[in-house]
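Structures are listed in the sections that come next.
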Structure P
Amino acid sequence: MTFVQLIDCRTDRFDEMNRLMDRWVEQTRGRRTATHDIVGKDRSDSSHFIEIVEFPSYEEAMRNSGLPETDRVFQEMVALCEEAPTFTDLDVVRDEQLNVLAARAFFEAMGRMEPERVGDHVTEDYVDHDPAYLRPVQGVEGLREQYADWKAAFDFGFRIDGQLAEDDQVCTRWTWAARHKGEFLGIEPTGQDVTMRGMTWQRFTGGRISESHWIYDRAGLMEQLGVLGR
C-alpha cells in the first residue's frame, strides 16, 4: 500500500532548506526509497510549509529514514525551522488521477460508442493530430467524422498497455485490435484480423480531452491489409 508522510514546519529560511533537500537527493541517489516529493507554501502564512513525501509502502519509508544522510538532513532541517517539524503518517486509501480515468474511459468507449457520443469525451474546440490526415482535425464534428470513418472500416477496440500523467496531460500506450469490414483508404474489405500498437498524448480541460497527438504503426497496418509488399 502506498504510504505518504506529511512534514509540517515553519521557517523563514526556505531557500536554505531547498538547497538542503537538493543535497539529500544527490547524496542518496540509488538508495533512497521516496518516489515523489511536493512542498507547498501556505498562502496565508509565508513561513508555513508542508512537505508531502510518497513511498511505495510504510516499510520502504522506514528504510529511507534509516539512511544516514536522511538523519543528517533532518538534524539540519530542524535547525532551520522556528520550531520542531511535525510528522503525519498516512496509508493511502484512495489515489485517483482524474484525467487518467477520463483517458481510460475514452479508449474503452472507442469502437463501442456511436459517433454521436464522441462529444461526451472532448471539448468543443478539440484538436486532433493524426498522421493519417494531412491537417489537424478540428472540433467535435471533425472528430465525429474521423471516428465514423474508422468505425465503418473496422470493428475495433483498444487495450490499454500503460499510462503516464503529468499536470493536465496523459500519455496512453495502447494495442488496437480490429477486423477489416469496410472500405479503408481505397482498400476493399478483406475480413482480415489486424492489430496495431501506438501511443496517444492528450491534454485535458475540465475533465475532457482538448487535444490529442497520435503515433502508431500505420505501415504495419497496411502490410497486414496486403497493401505494402505487393
Structure Q
Amino acid sequence: MGVDADLRFVGMYPSSNTQTCEQGWFCPYLFASARTPSVPRANEFAIAQSFGPFLSGDYLLAHKLLSESTHTLSLCEANPTIDIGTNRMLILFTGISPFRANMWSTSRRPGCGTIIFHLLDGCPALVVPVTKNAPITAWSPWTLSQMRASQYSMQPQTPRSGIYSPEWQHEQICEWLDTIISLPHINEKVRDRYVDVLGRSVSLVINGALALDRCQPLLGKLDPERAGICMFRY
C-alpha cells in the first residue's frame, strides 16, 4: 500500500486535450517509491511539484545523478558534502525505464523502488541554491516525444496551443526557479547578473535535449514519452 503524493502545480490552465497523459511522464518515480501521484487531465501546468512524503532516497538519488552527470552548470557550490547553508536543486534532462519486463509494477518492490535513469552526455545538469519553499522533486510536463514532434509540426507553436515550444518551456522553468532560488547563496561572481546566467544555463539544458534528435540510433531503450526535464532537491 502506498500513500498519496503531495503534488502541487504551478501555472495551471485548461488542457487542449483531456485525453493526453504526457504531463505525468515522471509519475512512475513516485509510484515506484510507494507515493501515489494524481495528475488531473483537465488542466495543463508549467511545473509539477512534489512536497512529500519525503524519503532519504530522494537526496541520495540527487547525489548519484549529480555525480554521474558529465557536465554540470552551477550557480553555487554543487558538492553535496559541502554545507552552503541552504538546500540546492538539481535540474537535468533524463529518461526513466521500469526495472524489468517493461512493466512499471516491477519497479514498485516491497521496501524499495527500483527504476532505471538514463543520463545523456550531451545534456548538462544545472545546480542552483534554493529556499525552504522548494519542493522535494519537480518536473516539466514536456516530454522528448513532444519536443521531437514540434520540430515537424505545421501548427503554430504558441502558448496553450498544446504544441511544444522551447521558448515557452524556458520561460516556464525560469519563472518557477525565480520563485525558489536563494539569492544570498548564489556564487558572488554571478550574483549581480544571475538572471542572465540562469536563463543561459536553462537554455543549455533544453538545447541539450533538443539536440538528441540528431542521435536517435544511439539512444537505445530510452522511451521518448518517459523522458524530460526534472528537478531534485538535495
Structure R
Amino acid sequence: EHLVALKVMRLTKPALISPTIVTCDFKDLPGNILNNYLKDDPTSVLQMETLAAGQFLLLPQSFGNIYLGETFSCYVCVHNETTQPVQSVSIKADLQTNSQRIPLSTQQNQSPTMLDVDETLSDVIHHEVKDLGTHILVCEVTYMSNYNTLASFRKFFKFEVMKPLDVKTKIYNAESDEVFLEAQVQNITSGPIILEQVSLEGSHQFTVKSLNEDGEGHSVFGDVTLLQAQESCQYLYCLTPK
C-alpha cells in the first residue's frame, strides 16, 4: 500500500443536481415517510421539494465527452494520508494518443517536494486536443518510501475524442462554367454549438463567392447561428473558373 493517494478530476462546468421526486398522499400506506424523506434531501429547495428545482452544483463524475478542438483540462492531486511526512514527492503526467506521447505536467520540471501530514501536491493540466480516437492520461507519482528507496505508481485514465461536426457536400453544375457547392454542417455533439464562421477557401483554379449573405453583407442565418444537437445548416457557394 502506498503512502500517498492520487486523485484526478476533469475540469468542466458543473451541472445542476435535482432531487429524485418520490411522493404520495398522506392517506396512502407510506403516510408522510416519502414526503419527509424528500424534505430532508439536501438537494431539494425548501418549500418547493416537489418541483425538482436544483440549487446545488454537481462536479463531474467522469471525463465525459471530449470533442476535437476542445481544451482538455484536469486537476491532479497527490495527498499524504499517513501520520508522518513523505519525502521526495513528484507528479508526472503524459497524454498517450494513437501516434505520440505528450508530456503535460509542469511538476516534472520542479524539484521533489516534502508532503507533511494531510498536505497535498497538485497541478492543473491544460492541453488542446488535436487528434481523434482513444487518448490515455498517464499519471505517475514518485516518492521516498519508509525504506529510503524511491517508490512509484501509475494510474491510467482512458477517454475518447470525437469530432463535433459532420460536413457533407453536394456539387451542382450550371449551364455556364459556374459550379455551385452546397455544404451541410451538422452538429453531432450532445449539446448546442454556435457557428462563429463558416467559409470555403478558393484554389488556384477557382474563385469562390459566398451566397450566404444578403445585399448588405449580413448573414442570411442571422447574427447568431445556433445548432442544437443533431441539427444542421446548409451553406451555398459559387465557384467560378479563373
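Identify which of structures P, Q, R gives the largest calculated value of Kirkwood radius over Cα pairs in Å.
Comparing P, Q, R, the top value of Kirkwood radius over Cα pairs in Å belongs to R.
Tell me which of P, Q, R gives 2.1 when you compute distance in nm of label points 7 Å out along Cα→Cβ at positions 79 and 191. Please report the intermediate quantities before stating the final value.
Values: P: 8.0; Q: 2.1; R: 2.6.
Traced to structure Q.
Any read-out appearing in this document is the output of simple, stated calculations on the displayed coordinates, not a laboratory observation. Bear in mind the structure is a predicted one, so any value in this text is a computation, not a measurement. Cβ atoms are built from the backbone, for glycine too; each structure is taken alone.
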